[in-house]
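**Q** Listed below are the structures to be examined.
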Structure 1
Amino acid sequence: MELRIDQAVKDRSTVRLHGVTTRLHSIVPYAGFIIVLAYFSVALRSHGFLSVNNLRAIVEQTAPIAVMAMGYAFTLGAGEIDLSIGATVALVALTAADVMQYDSSVVGVVLALLIGLGVGLLNGFLTVLLRVPSFLVTLGVMTALEGFGELITNQNAVAVSNTGFNAIFGSGSAGPFPSLLIWVVAILAIGTFVMRQTRLGAHLLAIGGNRESAAELGLPVKRLRITALVISAFTAALAGLLYTGRLQGAQYTLGGTDLLTVIAATIIGGTSLSGGRASVPGAFVGALLLGVLNEGLILMGLAAPDQLVAEGIVVIVAVGLSLREKGE
């Protein structure tokens, strides 16, 4: 009897501790963002860190990363890893820019998004059919996409002079709100609804938490795994269009350094690297935190290598905390 009582008390304490840990994970990204923003606001007050122009610049620079991070939350939450998002960004951007040289922007956008869907389906089907971990499949796909991106334009940059496209996907605005901010808010609203209010969101987290148990419950595990990889590829395709609109052109190096930044933003936002837990709003805040950090370091005069070192440290800490939690 005493053993049963002790076990019940222990189980209750474990559940309570898990609840506290979950609440902490939901608070940390927001607290971290406020702390970083407050620090640079004070340290860089003379540089106009909180000026409207600077804040707009942060939003515009962070928008593609935020869009990818919010999509990546679904992928990581489902227990998958997509290494091909950076290469997808470049291929989509180059394709859209190239098509718009001789056809309408509508054709370029539709083709670009279809490429994103195709890459996601390819990643998903290869992962499921070959029974190979998704990070290995997407590593191979990433290499192939990088080659395609360089081939289709012979490593040349492609300019986009379509003012309508550039306004919608980059430099335009609706009143005081930049178009890039509108895209981010739209993805935030859709992603949060899907993750929190639909079966798809719950099922993706279920297979990320325990794939075998999810299969025993009758969930379509293979289809869900494919869907998780399609989401990350599709949001990477959208990010490619946002880059193209903001820069009014594309080149094969676009997205080349985005992978680690996206993963860091997603994990900082409370998504578990091992799956089973994800936060779309958290991924958005994680991306903003990194954007504020980069802008602050630039205004403080740090060179590009120093910025990469700082970002690398953030990635290591975020991944370390995620893996430590898994071990506990």
Structure 2
Amino acid sequence: MRRRTVALSAAAVVAAALAGAGAVVRADLEPVQSTHRDRVVLEVRAGETLGAVVDALGRAHLVRSGLVFSWYASWRGLGGRLHPGRFVLDRGMGASELVAVLEGPPQPAPLTVTIPDGLTTRMVARRLQAEGLFSARAYLAAAAATDYPGVTPLPGTPPGASWSGLLLGDTFQLLHGATARQLVASQLQDFDRRLRAAVLAGAGAVHLTPFGVVVLASIVGAEVPSPTERRRVAGVFLNRLRLGMPLQSDVTVLYALGRAGEPPARPLQTRFPSPYNTYMHRGLPPGPIANPGVTAVEAVLHPIASPDLFFIALPDGRVLYARTAQTHARQAAAAGLG
């Protein structure tokens, strides 16, 4: 009786150990993360071994355990069915999904899409439609959607605002069949990676909310193209805000008139009702007038201090600055802009 009890106890220990080991193995075959948002393009070279592919999966953080995945992939026979080419994977895939993709046909190379800085969201939408990527309506709907996991509006953003202002211009790699939502998600992640921390840390020093930094950056970026001049122009606008003066920015008027990106006609119409008319309304407009680039945002965070309250951006790229309205008027008359 005693021997039988000991034998049963030993068997129970072995069974428990096996069950525990099985649970560990199953856990190591689960996805690295719960969301399908971080895509990785893996290139398998001709003649590459399963071990080399598993090493690449590990470096890309696509598997929890290279050893367990290697065992599983060998059991599934993946080593004999590897094809050279590019494969689109993501960290929300478990081992079974990864093997299914890798044993299938390679996918076409990603599309390269370049979006310039400083465009309005509507301009970007029209550009993408002209290039045959998405309809303008699909991109605008994606820019207005709110459910992007892991992405949150900047502090100070009004309720219901779109993502305009955070849709950073950059070069993006899009998979064939990608949607407008996936491009917007990439743009928002790009902003978070390159600018969010700096905006959150530096907004208080210039007496703006983080959202206000982006709004002013969109104006600064539209006014002048030079990174150095942007810093000085940002200083002028911040001086005016501090003194309670209206910004009197021509580019906000053009935006309000539906003429963003056009050169201002002279004389410029400034007497019309719009919250974006900064000749009639003090403070910042209610939202960005474009999607500013990195240098425009950095200009607002690091303005050049001066006593200037006025500037004129000339067509040849020069910028004239003035401390008084009288000097500003003389400059405008000499430039033929009076």
Structure 3
Amino acid sequence: MAWLPIAQTVPQYTSSGEPAAGYVLKFYAAGTATNIVIATDNTGGTTATDALLNADGYPEVTGSVFIPHIDQSYKVVLYPSQAAADSDTGSVWSVDNLTPPVNTVNSVDEKVKVSSNDTTADTLDSKVVSGTNINVTENLDGANENLSVDLKLTADVVPETTSAIDLGTVTKQFKDAQFSGTLTVDTAFSGAAFLDEDDLISDSNTKAASQQSIKAYIDLKTGGLNTKIIDIGDWDMDATLSVSIPHGLTYSKIRSVKALIRNDADSAVYDFSSVNNAVTETAGNFVYATVTDVAITRATTGFFDSTGFDSTSYNRGWIVIRHIN
């Protein structure tokens, strides 16, 4: 606070109506018995521990009447003599918890201190220092000025410790967020835009579903079975009766096996087990799983025992396995 006058100079009188000559005004920090200094003007250049009253009852210093100036909330006490003031005893009256009035007529720009330990008062824009990613801007220069503080993220923002910072609360939330990189979440998603519905009943194109609900929905539609597809690879079916392809699964978890066969022209794909010409084939086509492999055997002199299926270096088709985890 700057040095401000306590009031206009008012003479003090004794109880008998005489000027309180030789009386002393003494000042203390508000609510305490700690003596504080006063100044003779608003510069604070000349200070004193009290104010001795002259023959007319006015505060006086070196022969000149003055208005005591003070820079904080205060208590003022009137003592009948300098000795009483020095010993802080025998006061005539006291008034506590006063604040010096602001001179709104001839006001000047005030400077501030950051704390009671600050050694230099300065303007607010000089005391507020920009930090990393923080800009402080003076606005309305020369008018009713103000300062704006902006957060400019030009580098990584990292909490001091893990899980140390929350962004928003349940009732106070950020509006929108845009990311051009990777969003990493280590714990969990929640909220109205994150759904856990095993039947995906909301059918929303703006909300996300949980992993559990997606799996439950797929299991509902597929009977809980997974699908594995394996290339058959090279197989000249005209020259070779059968092939075996490793399936890489636990045999007891396999629930069905199917083979799909491509012709050399790559113009058709056939369900291997459904092609069985009783007139020309002496034995049917069949596919089955062993502990380690899927075996595919064609019928002798059947549909696949022909030059339409004798190309080599050619993926003959695929094995489709349905299995549980």
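Read the figures in this text as sums done on the coordinates, not as results from a lab. As the structure is a computational prediction, the values presented were derived from the model and not from experiment. Cβ atoms are built from the backbone, for glycine too; each structure is taken alone.
**Q** One of 1, 2, 3 was used to compute distance in nm of label points 7 Å out along Cα→Cβ at positions 95 and 167, and the answer was 2.7. Which one was it? Please list the in-between numbers first.
**A** Working: 1: 2.7; 2: 4.2; 3: 5.6.
Only structure 1 yields this read-out.
**Q** A further question on this structure: Name the one structure among 1, 2, 3 that P(r) over Cα pairs in 10 Å bins from 0, in percent of 5, 20, 23, 17, 13, 10, 7, 3, 1, 1, 0, 0 was derived from.
**A** Working: 1: 6, 25, 33, 23, 9, 3, 1, 0, 0; 2: 5, 20, 23, 17, 13, 10, 7, 3, 1, 1, 0, 0; 3: 4, 14, 12, 9, 9, 8, 7, 6, 6, 6, 6, 6, 4, 1, 0.
Of the options listed, only 2 reproduces it.
**Q** Could you tell me which structure in 1, 2, 3 was used to calculate mean count of other Cβ atoms within 10 Å over residues 111-118 as 9.9? Please report the intermediate quantities before stating the final value.
**A** Details: 1: 18.6; 2: 14.4; 3: 9.9.
The read-out was computed on structure 3.
**Q** May I pose another question? Identify which of structures 1, 2, 3 gives the largest calculated value of Rg/Rh (Cα atoms, Kirkwood Rh), for residues 207-254 alone. Before the final figure, lay out each step's value.
**A** Details: 1: 1.30; 2: 0.93; 3: 1.22.
With respect to Rg/Rh (Cα atoms, Kirkwood Rh), for residues 207-254 alone, the highest-scoring structure among 1, 2, 3 is 1.
**Q** Of the structures labelled 1, 2, 3, one was used to calculate helix-only ellipticity at 222 nm (-39500 (n - 2.57) for each DSSP H run of 4 or more, over all residues; to 500), giving -13500. Name it. Show your work: numbers first, answer last.
**A** On the way: 1: -26000; 2: -13500; 3: -1500.
Clearly, the read-out refers to 2.
**Q** A follow-up question, please. Check the numbers for distance in nm of label points 7 Å out along Cα→Cβ at positions 55 and 311 across 1, 2, 3 and tell me which is largest.
**A** Working: 1: 2.4; 2: 5.3; 3: 13.2.
With respect to distance in nm of label points 7 Å out along Cα→Cβ at positions 55 and 311, the highest-scoring structure among 1, 2, 3 is 3.
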